[in-house]
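A short reminder: the numbers here are calculations on the coordinates, not readings from a lab. This is a predicted model, so every value here is computed, not measured. Cβ atoms are built from the backbone, for glycine too; each structure is taken alone.
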Structure P
């Protein structure tokens, strides 16, 4: 009888366990059903929002991805190629994080006999109007005999497909091996005219002109009634670089055609994140271009941005679903072609590999700072951390969206070839982002 009783108890326990499993299974099915229904509603609403007059004359791609569940929530033209504009800087950021150390290498050098031989790395921070870094200056001042080597730089001063008429605009400085002052001349007028570097003081004419600089010479034009600061790229060449350095360190510099044999040492300047942050927040094209040149220093003795781009695409990003056509670091070129899916892929890698607190500091917080200071404002906290990209008739935004429920989603929203005002496109995008934020 006792044996029968124990058997019945075991059967009862088994039945209860099975009942619990059934309840749990039904609960999971119910939750999945609710999630599926919710996702269907979201997809339907997004499809309706993209099928509006705002997007009827443009080519639009949109991908929304959940990195936690690894689910693509929404996909529209995500495998098609778009002109990314400054969304290109997301790939430049990823490449820089892979190739560069925590501090920026600013010079490579070796000492033979009593002479210091140096070559540049492409570091853009030296006496830059924002950074004002003087690491190289302080180092060079410690030496009497100095020789510059320029032949390691194998790069065009302008990127392929850059607009030729933008040569006098602040966002289009020339690329170079030893940048100084950000490769721009800064001019403003208070009581008198102030020019930095003062090397160009006698090259500034206070006249009204169509352009800010002559096309082929370092002759600058400043409107006499202008009240704000003017930044104009100057034409870079080795002789000018040598003379600018000589004025700063107050010492003569010679030029050599090759470096002596020996192990080169590296001098470092500012924290790398400070360059990344300005590139992403201010969409600084010059820093973006120089970062890829800097990246090539870790791979080769030759400075060329293509070395860094090709290395990353052939190694770290060899498995992208759509390999991009990637020709510069800034996105100034319309030759660049990226898909929303490939951008989301890189954003996901960044999210996986970089601590969230650091990563979100590198991206502009919408409604708070950078190029997104006045756009996509949160209520009250920022809910978008992203990089925008603008060229004529093109606007893209890619990054991270935090929902009201606390989910972090990755998105890429790319719009090409529209003729409507960009603000109309942005407003419709904002409506879509707010819907995702409040319903997912």
Structure Q
């Protein structure tokens, strides 16, 4: 007999339901050490409060975290979770610099999102990306040569600075037609913009510097167009009206930042994962045919992003047993979904032959990462060449000493000191 089958049991059932609702609505603050081990926090939420309102480590506005795999996948495809902030704030009209950061394709809904995505998706088809393989391999080989020289005699090399960062930033700069010589400036600007530790003035200075750079770059491309994606986007802007000037800036910002940030973290965090599971690393070294499957598992395990970019409810939305009120911000935690044991057995173990299909490292639904084929290619080339070139690759510091960037969105190391050869005696 169920709790509600008799008058005497109806009240306890009602009380329990009320208690569950109250617990679900209780807002808690993320712990101070959240950025150093967010998966630990997500694990607790998955098990006890899979849809829960929180504030950041320093307080601030409330947002709802969605942490279970089935809920995450459903939420990512739910049109009631919108992206365009102008739907929430109809009177908001940002200045050009702010629009560059806020109104890019990833933060828009159909039909604007559909129109803008169509303009660039041909550059990232699997066939077009496959044509980039020889160039990616050449860039990789050159970087590994430089690493070998820097690490001779067992010297410590920061794999993040020497390899994980310059490979994807060089590739995306060449694809867009942006001078790769300026890559260190991009790295600084995006680090500030994506960090939670910088004050608003620092954020505005970084955004202003990037906006000024883009202005000069677009002027130069208009004078001397080339066979690159940025020149094609300028042509779409100037010859049609398929792309506004503000959208052009926003598109450049998104393609440049998204085109390297996630792959940097895939390569660095993926290498750390391999070093943490040396038997799997040796297996991959011995079986390079495993690389495509291994990259999917490393994406699932290493999670270059903590979560998807924020959404908000345009009406009351029920996720699981919880109703999120209209107008509330929702953070869909893809990294938690990728570690959900209900979808991936023994999820905290790296298993390079695992069927990791269905992982949400690239998102899901209409905002599924446009650059996923390029990230996969770069990952395959990077891991294959790195392990082949340096059979004695090892971590140069205790794993417990490594620090993670204080970014809500990005899950990335601050550095990854390694040795490529045995230390000199």
Q.
If helix-only ellipticity at 222 nm (-39500 (n - 2.57) for each DSSP H run of 4 or more, over all residues; to 500) computes to -11000, which of P, Q did it come from?
A. P
Q. Given a computed value of 19.6 for Kirkwood radius over Cα pairs in Å, for residues 162-377 alone, which structure among P, Q does it belong to?
A. Q
Q: Tell me which of P, Q gives 0.99 when you compute Rg/Rh (Cα atoms, Kirkwood Rh).
A: Q
Q | Ranking P, Q by Cα Rg over 2.2 N^0.38 Å, for residues 346-385 alone, the structure that comes out highest | A | Q
(Q) Using mean count of other Cβ atoms within 10 Å over residues 50-57 for the comparison, can you identify which of P, Q gives the largest number? (A) Q
